[in-house]
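Down below are the structures I want you to see.
All of the numbers you see were taken from the coordinates with simple rules; none came from a lab. Every value quoted in this text rests on a predicted model; they were computed, and no experiment measured them. Cβ atoms are built from the backbone, for glycine too; each structure is taken alone.
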Structure P
Amino acid sequence: MEYIALTGIADSLIEVLKKHHLRTLEIRSPQNFVGVLGLNVGDNVLLTSTSLQDLMDGTQGLIAKVVQKQISVHSIVNSNDFYVEERESVSARIQLQCRCMARVRNVISSELGKPIRVDAREISCYEAR
């Protein structure tokens, strides 16, 4: 089945999601942010600790269902007598519900600026490799 993949997610976060089944993540990395923009509530997403550059057939990850999605913009203004500096940052918060483990069969698309798409299959805890 085809999934949008979020890469470079901390192993510890994936383990917490496996144990607690429902967690909210804040996504700030540009490539994962683009992936989140392509998701809707109810979609499934593949999370992996593997970096985008190392993503390949056989990579393991966690499939989770998107329960909530929120995009937010933060503006910060600093000023003194000489200058005014304004910065903005955009982040996405997604609440995920753990479904199962999966293994990537094929990386469909990993273009910069577009969601990372993979073909993955669910694996049971009894499969050894």
Structure Q
Amino acid sequence: MRTQKKMTLKFYQNLGRLFYAIAAADKQVRKVEFDKLKELVREQWLPVDPIEDEYFTDGAYQIEIVFDWLNNEENLNAQACYDTFINYKNEQPHLFTEEIKRLILKTGNAIANAFAGINKSELMMLANLSIELKK
């Protein structure tokens, strides 16, 4: 029997931080990057787990909500958002199955590729993320 891990709203919120960090690694978040994230949330993340928030909205939408909120804040540090995600991952390793890790990397790469390909800042963050997810 296969055990399914129950995701939490905090899990999805931290993914929003991570994906924002990847998009903001070059100090500029473009609309096309956010549009790509929204597409992937609908196509890839909604089916992951049926958890809902207090408004009966699928919890995966927290990814978009947090990303958008962070994007509207001033003077945010992409590295700090990335570090917050890594700390969460290290505190909750049981949520990060191989399938989830692959989906995280797929989403991160798609966001980074959404505007003129992956730049050096995004590439470094994605490489570090890949290493972290292998731990």
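Worth pointing out:
- Ranked by distance in nm of label points 7 Å out along Cα→Cβ at positions 43 and 67, structures P, Q are led by P, which has the greatest value.
- Given -4000 for helix-only ellipticity at 222 nm (-39500 (n - 2.57) for each DSSP H run of 4 or more, over all residues; to 500), calculated: source structure among P, Q: P
- Which of P, Q yields 1.20 [Cα Rg over 2.2 N^0.38 Å, calculated]: P
- Parent structure of the calculated result 38, given that relative contact order in percent (Cα under 8 Å, 6 or more apart) is the read-out and P, Q the choices: Q
- When distance in nm of label points 7 Å out along Cα→Cβ at positions 11 and 107 is computed for each of P, Q, the largest belongs to: P
- Per Kirkwood radius over Cα pairs in Å, for residues 19-82 alone, the highest-valued of structures P, Q: P
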